[in-house]
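Please find the structures below.
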Structure P
Amino acid sequence: MLEHTNIVEEKEIHDEATEIALLSGCRAIDVYYIATAKRLNAILITSDRIMRKNALKVGIETYYILDDPQGK
């Protein structure tokens, strides 16, 4: 199961997280998810509208799954 898991340590995304927090004004916990998505060049899928809004502010492709169950 771990072959499909990426482990990202805080020190790997700290600078990116700080920059994102300053640019977006997002909540502290959200900034780690957003910074991780940016670091991994990943799509962020969330059920949190505020997180989605802040991720979009910094250019992360993001889907809010409660709007469209198929993620479109």
Structure Q
Amino acid sequence: MKVVKMLEIGRELLKFMSDNGLRRDDYLFIGMYHEYEYRRRMHEKYAVTVEELSQKYKVSETTVKRLIRRLSREV
């Protein structure tokens, strides 16, 4: 299958994602977001959660905060 065919198949979803500020690599952090939600439900402090997720996923704390903000948004 050619790339153009794959793009045609997913065109509507890709357009929706683009229009709503989703990035192509956001799917890599779905597990991190679920872990964040779980820890917050367990009343773990935000700063502690962000720091530990940053270390576990090997990204900066700022990146974790941005991902949480982006993945928490309603579309």
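Key figures for this structure:
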read-out: Parent structure of the calculated result 24, given that relative contact order in percent (Cα under 8 Å, 6 or more apart) is the read-out and P, Q the choices; value: P
read-out: Given 14.0 for mean count of other Cβ atoms within 10 Å over residues 34-41, calculated: source structure among P, Q; value: Q
read-out: Parent structure of the calculated result -20500, given that helix-only ellipticity at 222 nm (-39500 (n - 2.57) for each DSSP H run of 4 or more, over all residues; to 500) is the read-out and P, Q the choices; value: Q
read-out: Which of P, Q leads on mean count of other Cβ atoms within 10 Å over residues 10-17, largest value; value: P
read-out: Computed 30, 13, 10 for semi-axes √(5λ) of the Cα gyration tensor in Å - originating structure among P, Q; value: Q
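Where a number appears in this text, it was derived from the coordinates with a stated rule and is not lab data. All of these numbers come straight from a predicted model, not from anything done at the bench. Cβ atoms are built from the backbone, for glycine too; each structure is taken alone.
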